[in-house]
Structure P
Amino acid sequence: MNSLKYFLSVCLLMAGFWVVPVFAADVAAGEQKAAICMGCHGPKGKSSNAQWPNLAAQQSTYLINQLNAFKTGARSNPTMQSMAANLSNDDIENLAAYFSSQPSVSAGGDPALAKTGESKAAMCFGCHGSSAEGNGQFPRLAGQHPEYLRKQLNSFKEGVRKNEHMQAIAGSLSEDDIKALAAYFGSL
């Protein structure tokens with residue numbers, strides 16, 4: 001009887017190997033595909049325009065989720081929806097692997113506001129990581145343009161961006177809190 005259990009266990013284990021996808025994201029393919037992203041997000045995902053986020057060092061899971069959200073229309077942005085519409089799952093995973101492999105960047109921020117924001121940032125670290133580096137599905141905040149972060153927090157506050165947790169947090173922030181947090185995270 002024990003040998004039968006052993007045999008079945010080995011069979012189940014082996015079946016798991018055949019079911020698990022073998023695909024591994026291709027950073028080089030992601031770099032080639034990223035050429036279309038550079039116009040807004042900058043070379044290697046380092047945006048020089050505060051209107052668009054830095055993608056360098058962003059969490060790959062977050063990037064995959066967001067590109068899929070744009071592709072399906074779950075996240076509304078006409079430009080990004082048209083950019084993501086023709087991306088395959090492999091393209092999305094390769095782009096995410098490429099951008100997440102890039103070194104981080106700091107966008108800077110007003111030093112006085114950043115100091116104020118540092119004292120308020122602890123509420124963000126549980127999801128976004130102890131250094132705001134991101135955490136899987138939660139995005140990297142460190143090094144983002146303060147103006148971009150302010151816009152996103154206000155979009156959550158106004159209900160334009162949908163996420164119950166972020167809407168609740170942003171809803172509890174004053175405009176001064178939002179400016180201070182954005183300056184702090186941009187300075188990292």
Structure Q
Amino acid sequence: MRKLFAFNMMTLDGYFEDAEQGIGWHAVEPEFDEFALDMLWSIDTILLGRKTYEGMAAYWPAADDQPREMIDMMNNHEKVVFSSTLSGTDWNNACVESGSAQEEIARLKQAAGKSIALFGSAELANSLLPSGLIDEYWIMLHPVVLGAGTPLFGGINAPQQLTLRHCFQYQTGNVLLKYEVSG
């Protein structure tokens with residue numbers, strides 16, 4: 001069975017985007033690029049919610065400010081977009097799934113292949129957490145406090161036990177936390 005991990009950036013006060021839904025506080029540098037490339041090599045499928053898809057689809061096809069290898073993988077990996085409002089996609093190797101996210105992800109996890117990554121898409125991740133489909137959370141904790149924004153774990157109605165499996169501090173002060181979802 002393939003592993004599914006959810007990757008997101010988060011501020012010290014728990015937000016994944018600011019009050020205007022911006023992410024200008026993301027601190028990415030060559031050290032992050034190395035991490036991102038390693039992550040992309042470990043997967044072959046990317047899951048996205050509609051909002052994250054729209055942002056990434058607007059950026060990656062014309063990107064020229066990232067390592068070429070990263071651009072190629074982002075544009076060529078299979079991408080499944082979960083949306084009830086989109087009817088199609090313009091991004092290479094992307095398709096829209098308007099049915100049950102739980103059923104489609106369970107099917108994807110049973111298929112052959114590398115790990116599956118859910119990028120951003122906090123609403124989608126939060127809807128999946130109680131189902132047990134997410135195996136790990138990879139959180140890049142940024143040393144910034146916003147004071148307002150959208151919480152990464154908004155809408156979670158029951159405690160979820162996570163077990164820390166990996167922690168790494170970057171020169172920027174970012175800290176990568178990898179948590180296994182327990183039971």
- prompt: Thinking only about distance in nm of label points 7 Å out along Cα→Cβ at positions 31 and 159, which of P, Q has the largest value?
  reply: P
message: Of the structures labelled P, Q, one was used to calculate Kirkwood radius over Cα pairs in Å, for residues 95-150 alone, giving 12.2. Name it.
response: P
message: Given 3.2 as the derived value for distance in nm of label points 7 Å out along Cα→Cβ at positions 127 and 175, which of the supplied structures P, Q does it correspond to?
response: Q
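Of structures P, Q, which gives -0.30, -0.46, -0.78, -1.23 when log10 I(q)/I(0) by the Debye sum over Cα atoms at q = 0.09, 0.11, 0.14, 0.17 Å⁻¹ is computed from the coordinates?
Working: P: -0.39, -0.54, -0.79, -1.09; Q: -0.30, -0.46, -0.78, -1.23.
This figure was derived from Q.
Given a value of 24 for relative contact order in percent (Cα under 8 Å, 6 or more apart), point me to the structure among P, Q it was derived from. Intermediate results must be reported in sequence, preceding the final value.
Numbers: P: 24; Q: 36.
Going label by label, the one that fits is P.
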message: Tell me which structure, out of P, Q, gives -18000 once helix-only ellipticity at 222 nm (-39500 (n - 2.57) for each DSSP H run of 4 or more, over all residues; to 500) is calculated.
response: P
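Readers should treat all values here as calculations from the given coordinates under stated rules, not as data from a laboratory. What you are looking at is a predicted structure, and each value in this text was computed from that prediction instead of being measured. Cβ atoms are built from the backbone, for glycine too; each structure is taken alone.
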